[in-house]
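Colleague: Below you'll find the structures, each written out as structure tokens.
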Structure I
Amino acid sequence: MVDIDVVVIGAGQAGLSSAYFLRRAGLDFVVLDRSPAPGGAWQFRWPSLTLGATHRVHDLPGLPLGSPDPRRPSSEVVSEYFARYEQTFDLPVLRPVEARSVEEGTAGRLLVRTSAGDWSPRALVNATGTWERPFWPRYPGQETFAGLQLHTADYVSAEEFAGKHVVVVGGGASGVQLLMEIARVATTTWVTRRPPVFREGPLDEEAGRAAVARVDARVRAGLPPGSVVGATGYPVTPQVRAAMAAGTLDRLPMFDRIVPEGVVWDDTGRLVRADVILWATGFRPVVNHLAPLRLREPGGGIRVEDTVAILDPRVHLVGYGPSASTIGANRAGRTAVRHIKRLLGAVSEAA
């Protein structure tokens with residue numbers, strides 16, 4: 001077992017930002033990353049998701065991304081950037097290492113059990129994001145569907161659906177992006193639980209702050225965090241206007257059940273035949289390894305204020321809730337390290 005000041009779990013934007021500020025603070029730390037290479041969740045994005053089609057990737061602290069070709073796949077650009085970042089600041093990232101559980105340790109420390117041995121930190125930064133936990137809704141008859149079901153986490157390219165009919169479920173950014181892409185080679189039906197929200201013009205600061213505040217209120221109340229991006233609406237680009245004009249973005253409310261040949265709405269008896277159901281239904285935070293610490297509230301979430309887990313101030317969640325965006329993760333990394341310095345200073349004085 002290795003005694004250390006801080007363990008950071010995850011080497012995406014949130015983990016790297018936290019590591020940068022830990023390095024500046026002079027603390028002894030390690031970053032444990034489950035992924036096989038630098039890039040966080042970005043390395044797994046579908047090849048057709050170019051940098052120009054993504055929500056803006058903000059610079060990590062201390063090293064600008066620069067001006068890469070927006071036509072390049074975001075998976076390549078961001079992975080290269082993160083690798084350069086780790087090297088520039090000599091960040092101690094170990095991979096692939098799976099954090100299996102975080103438990104109560106001895107002498108006031110935590111115990112982090114991993115696939116590469118155990119660590120005994122005085123504080124923890126959990127920066128695991130959501131990519132490894134895709135959310136699959138459950139509907140009656142789902143197991144009887146004769147076609148293909150997949151989640152956006154499994155998506156590779158539209159070409160695999162050429163000539164088929166695809167039901168795309170979900171009104172978030174990925175649902176809109178993939179729907180427009182697939183509609184070029186296949187027929188589609190778009191289904192969402194709520195009417196989608198489209199935004200004309202750039203997102204102003206007031207609307208952005210309001211969206212973040214709504215998510216922050218949820219995590220402070222111990223509820224599962226919502227999506228910051230989802231709360232701001234999808235921007236109406238020229239591509240979106242063309243898709244609207246073509247009828248691609250005409251949506252239907254959620255169906256009631258799934259049958260072998262497609263999906264059914266019980267109130268009208270309508271059946272839409274489908275070869276594929278694509279679940280663009282988002283992700284949930286990867287926090288199951290924290291279960292031994294019993295941080296969950298009755299509302300189902302972890303109550304967090306200013307990155308601090310209220311039930312255990314040694315634990316900081318970065319990239320969770322209101323900081324689940326590239327710019328939010330940067331700010332939260334700085335905030336978490338500020339709190340950790342205070343915590344470790346207080347612990348040292350008590351000892």
Structure II
Amino acid sequence: MNGLHAEISLHRGEFALDAAIDVQPGEVLAVLGPNGAGKSTLLGALAGDLRPQRGAVRLDGTDWLDVERGVELVTHRRRVGLLAQRALLFPHLSVLDNVAFGPRAAGVRKASARTTARRWLSEVEAAELADRRPGALSGGQAQRVALARALAAEPRLLLLDEPLAALDVDAAPAVRGLLHRVLREQATPTVLVTHDVLDAVVLADRLVVLQGGRIVEQGPTRQVLSRPQDPFTARIAGLNLVTGTATPDGVRSGDVLVTGREAEPVGERERAAAVFAPSAVAVHPEPPRGSPRNAIPVRLTGLEPRGDVVRVRGAAGEAALAADVTPGAVADLGFGPGDRVWFVIKATEVAIHPVSGGSSGA
């Protein structure tokens with residue numbers, strides 16, 4: 001079987017991880033969950049840093065681990081590429097030699113390793129940083145270099161451990177866009193651990209949600225986030241998400257068109273997502289006057305209290321949408337489940353991002 005197959009049963013004190021995942025070549029699997037859910041434990045077992053009590057890890061038909069048969073491939077022979085929160089570059093080496101480190105460790109001659117390093121620095125748009133030391137880099141620059149270093153070693157498996165968590169609000173979107181482009185060009189199975197639902201929306205083909213060491217939800221990213229079945233998943237999916245085809249006017253999904261600002265470049269006819277918060281949605285009982293850019297007819301499916309607001313849920317075609325309004329507004333409008341209303345969203349409140357999977361073909 002090509003790709004990654006892992007069945008992990010690992011106990012550490014009172015905590016137990018029991019999970020099975022499959023990642024196809026070129027696929028990105030995002031793993032989400034609250035603190036203590038087992039995300040880091042799963043990555044440690046895949047990398048070979050932690051040894052499960054039971055289970056197996058197999059990549060492209062090669063056994064990395066099979067506890068019952070006594071098979072265990074040591075960490076440095078697994079050829080795992082890791083991109084973590086911190087770049088962890090060698091401070092005494094130049095950027096070029098940091099990226100060349102992996103090929104050099106694999107026995108590649110220095111000149112050839114440096115050629116490979118320059119190619120990958122160019123791929124991550126960091127060629128001009130080659131002669132700098134890590135101490136002279138910004139956080140975003142360091143993560144670009146760390147990504148180049150991970151890929152230059154030609155890993156058989158790529159692990160991304162909260163790679164954007166330590167970046168500021170200006171650097172994170174740029175590195176996220178870079179990851180989206182580079183990962184789509186790779187045939188390497190990738191496992192992404194993140195707390196940010198936007199990372200999963202932009203980067204991941206499929207999603208796994210861990211809770212207490214067990215998988216409580218999994219499936220295509222859009223499916224899991226648009227129809228959460230677990231309370232944690234519902235919390236992390238606290239955004240409205242409309243996925244469809246990018247058009248010159250926005251994102252089209254069936255009869256629904258959502259306009260907004262491009263948070264990251266997306267080509268026409270590519271798969272794209274329009275993301276906006278429920279707090280950005282105004283609810284109207286009639287079609288609003290004028291021509292607001294985003295006025296979506298919605299059939300209400302439920303209302304629920306959420307602190308000092310009411311979460312109003314509705315369906316627009318295949319999209320499940322939500323709006324947060326005051327209890328007074330609900331009383332004034334007098335609507336309830338089954339009613340038809342209009343959700344109105346300012347285009348400036350909508351972020352449009354590319355979605356893994358390439359052209360929609362629509």
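Where a number appears in this text, it was derived from the coordinates with a stated rule and is not lab data. Everything quoted here is computed from the prediction, not taken from an experiment. Cβ atoms are built from the backbone, for glycine too; each structure is taken alone.
Colleague: I have 0.80 for FRET efficiency 1/(1 + (r/R0)^6) of positions 8 and 264 (r between Cβ atoms, R0 = 41 Å, to 0.05), calculated from one of the structures I, II. Which structure is it?
Modeller: II
Colleague: Using relative contact order in percent (Cα under 8 Å, 6 or more apart) for the comparison, can you identify which of I, II gives the largest number?
Modeller: I
Colleague: Also, quick follow-up: Can you rank I, II by mean count of other Cβ atoms within 10 Å over residues 152-159 and just name the one with the largest value?
Modeller: Looking at the calculated values, the largest one is II.
Colleague: Let me ask something else. Out of I, II, which one gives 12.9 for mean projected area of the Cα convex hull in nm², for residues 120-279 alone as computed from the coordinates?
Modeller: Only one of I, II returns 12.9 for mean projected area of the Cα convex hull in nm², for residues 120-279 alone, namely I.
Colleague: Same structure again: Looking at structures I, II, which one was Rg and Dmax of the Cα atoms in Å calculated from, given that it came out as 21.5, 70?
Modeller: Computed on structure I.
Colleague: Suppose you compute distance in nm of label points 7 Å out along Cα→Cβ at positions 96 and 336 for every structure in I, II: which one lands on 7.3?
Modeller: Source structure for this number: II.
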